[in-house]
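Several structures are given next for inspection.
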Structure P
Amino acid sequence: MDTQQRIKELVTSNPVVLYMKGTPQMPQCGFSAMAVQALQACGVSSFAAVNVLADPEIREGIKQYANWPTIPQLYVNGEFVGGADIVREMYQSGELQKLLEGLRQQA
């Protein structure tokens, strides 16, 4: 399976996916840490997290997949939500909470 297929498979088979630097328990950059905190603050305690630092193919492939140049990248229900700035803005406006509302129990 090529990199784009691997990404698509993960994004479409999990309700919430975060491509990040590091892990939720040990983020390796402030932007990734902020994205994890936003998800947790919305009540999503379990989600698929992919450490792009562990796989250079995924690190480059995810940028092409969404045509988005930075990490982290958040996907909800198979759709690209955005990077760190968008996640922060959505959280501050309450949009992220609404988007994740039905996923708290199943994620």
Structure Q
Amino acid sequence: MPTSSIVASLFYFFLAGLLEIGGGYLVWIWLKDGKPLSYGIAGFVILMLYGIVPTLQPVNFGRVYAAYGGVFIVLSILWGWKVDQVKPDLYDIIGGAVALVGVLIIMYWPRT
């Protein structure tokens, strides 16, 4: 895969992660913290956009969603750290690193 395709693919993973986590977070705080309905509606719209972004990836559905799981793990840890103020511990970091290695192998390992 050319470098430009890898950069675009990584961008789509990052964008999809932000949309999924951000949309889910808005729904979460609407239901759990009693925020106004507008938070839930915004969350649902953002989650719908999340459903579109992965289709921009250059490979098949199964591979994209398998790899996205690893990206989601890392972005969730970062979201928790920055938004919920829950500092990741050593095991969060190790687990996130293992997940990212899996992403790199699934998506970008040369195939014959």
Computing distance in nm of label points 7 Å out along Cα→Cβ at positions 23 and 95 gives 2.4 for which of P, Q?
Q
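State the single structure among P, Q that was used to calculate distance in nm of label points 7 Å out along Cα→Cβ at positions 15 and 39, giving 2.7. Could the numbers behind the result be given before it?
Values: P: 1.3; Q: 2.7.
It was calculated from structure Q.
For which of the structures P, Q does the calculation of semi-axes √(5λ) of the Cα gyration tensor in Å return 20, 15, 12?
Details: P: 20, 15, 12; Q: 27, 19, 9.
Source structure for this number: P.
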The value -13500 for helix-only ellipticity at 222 nm (-39500 (n - 2.57) for each DSSP H run of 4 or more, over all residues; to 500) was derived from one model only; which of P, Q is it?
P
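Work out the source of 27 here, i.e. which of P, Q gives that when relative contact order in percent (Cα under 8 Å, 6 or more apart) is computed. Mind showing how you got there, number by number?
Values: P: 36; Q: 27.
Source structure: Q.
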For P(r) over Cα pairs in 10 Å bins from 0, in percent, for residues 7-70 alone, the calculated result is 22, 55, 23, 0, so let me know which of P, Q that is.
P
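Every read-out reported here was derived from the displayed coordinates using simple, explicitly stated rules and does not represent laboratory data. Quantities reported herein were computed from a predicted structural model and do not represent experimental measurements. Cβ atoms are built from the backbone, for glycine too; each structure is taken alone.
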